[in-house]
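There are structures below to look over.
Read the figures in this text as sums done on the coordinates, not as results from a lab. In this text the structure is predicted, and so the values were computed from the model without any measurement. Cβ atoms are built from the backbone, for glycine too; each structure is taken alone.
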Structure I
């Protein structure tokens, strides 16, 4: 029986459970409104004395994965695959973290959409019978990303109001066949909508919310059409990470199409700081932003039955420092994952 629904969506024959997840974050994120859903908060940007911010990011991935495994009482050897990604060139944050793990490694890059991409691919691997249990891990680090994408921190460069603050954090989610979990309240992945690359010609790297919003509109519209649903059918719709500016643009795009995104819509970049932190401008971004929000806030809300039906939509700006320097525009993508509470 085909699992394809419409042009872009997959409906899993056997929903895939998230029996355990964990997230870690930096001190700025630990002061935000999601702090009570973060498992470990670092006070030091070098996370305990490593020599570089890039090494710190790898350490965060290890910590998040170890916490997720510990919370679920899973041995590392029970994982068939490790799917991981980050923002650093050649995904060294993930690869260097995985070199100490005895797990087959699949490296991913979808920029800030990588957690959603990993959940989708991981769920398909499990539903297809290629694995019983896997882990998905993504991360970002403010200092490492600033050094790579923008200006050295020592420059004290001015930030525009539309700019977003790269989150220092990592999230890890364990996925498994629902029949293995034995617990009825684990969140379940039921549908996946992989997005197309959308490029509206925007070149301003401090305006990525505007570059990514059309990709979010495209994927959300495809999910609604493919599944015969609308925004009103979900308790929570979360993009990540459009920030405040990009979220406003997404609402406007839907309004122009005659669709209202109501109070059940929000964005990881707007949630993680709550705009109470100074200098965050339009909110958070980075692979760690949606990962921390998903693995802490969203999963815990599903477990507590605060929501029954959610749509997690990771958005990513697919550019590099080199492409920006060459005057290229910013192509973007969005992947949507439907998560439901295990107890209905």
Structure II
């Protein structure tokens, strides 16, 4: 019997960046499919455009910085950023806004800070907030879910709308656009309508926004896949969803006529996407176990506060970016005690 002797390390490295990114893309697949089913071909068109723009922009900046291109492109981090951005924006977003979003995400938030591992903010969410603040109308013009659409856009019509801005003959924006359930709920609550009246809206589904609740379930399934593969840990998703759900339950119990149920908060908007795929970004999130619980809990609380009293109906991007700033401080104060040392800091 022969024994092969090799130098250390003797355990194969499994956490390569490209492998992790592939697992994230696989986890996103159910949510992307659900978004496409309910909101049309524009979802896939946006993803394709964002991926192409992100790869080209990253290539250009790497060449300008005289850095190797293939390893950086091959790690698929730009692709994941592009997909996260594309599924967060409306499916009829003009192509030039997608281009601007990728310029902001890849060039400013990622490459100018030194590339992957050095960016202090989540690039996809930074680009989303940049566009939302600068161009609020196209960034909040969503298509209605498939079961409520008077005219379902074909692939060609979706492509024409995104590229040229031209609507199909005989249609206007009022005929093909609709508010999101969170936006509609917030607007109608501002008009002093009760939740019971709002629930009669066709936008309300079983527990959340019609169509959106199934998108939330799809991202939940994708997130459970990431947990099963140990791509992420449970700390941030559980803390974020528990915090959001607990606050929603408290206010719903106090005044159910003015606050929707916790299920509405959890399964409408980007709560599930944010909990499993955005807040868990290993570069910009907290890295200690206690810190991740604190980080996730504050994100969930911030989402509830902004949704309830702020100026934007969905708040995941804002909450994540705010906590990106706080992550280094949280890590500093939640470092585990080193063996043989006291808990006091020198």
Study note, to complete from the structure: From the coordinates of one of I, II, helix-only ellipticity at 222 nm (-39500 (n - 2.57) for each DSSP H run of 4 or more, over all residues; to 500) came out at -9500; that one is structure I
Practice item. Give the label, chosen from I, II, of the structure having the highest value of distance in nm of label points 7 Å out along Cα→Cβ at positions 163 and 307. Key: II
Revision key, fill the gap. Ranked by mean projected area of the Cα convex hull in nm², the structure on top of I, II with the greatest value is II
Check your understanding: Thinking of I, II, which structure, once FRET efficiency 1/(1 + (r/R0)^6) of positions 27 and 147 (r between Cβ atoms, R0 = 30 Å, to 0.05) is computed, gives back 0.95?
Key -> I
**Study point:** Answer label among I, II for the case where distance in nm of label points 7 Å out along Cα→Cβ at positions 67 and 91, calculated from the coordinates, equals 2.2
**Key:** I
Practice item. Consider the structures I, II: one of them gives 18 for relative contact order in percent (Cα under 8 Å, 6 or more apart) as calculated from the coordinates. Say which. Key: II
Study note, to complete from the structure: distance in nm of label points 7 Å out along Cα→Cβ at positions 35 and 315, calculated, reads 2.8; among I, II the input was structure I
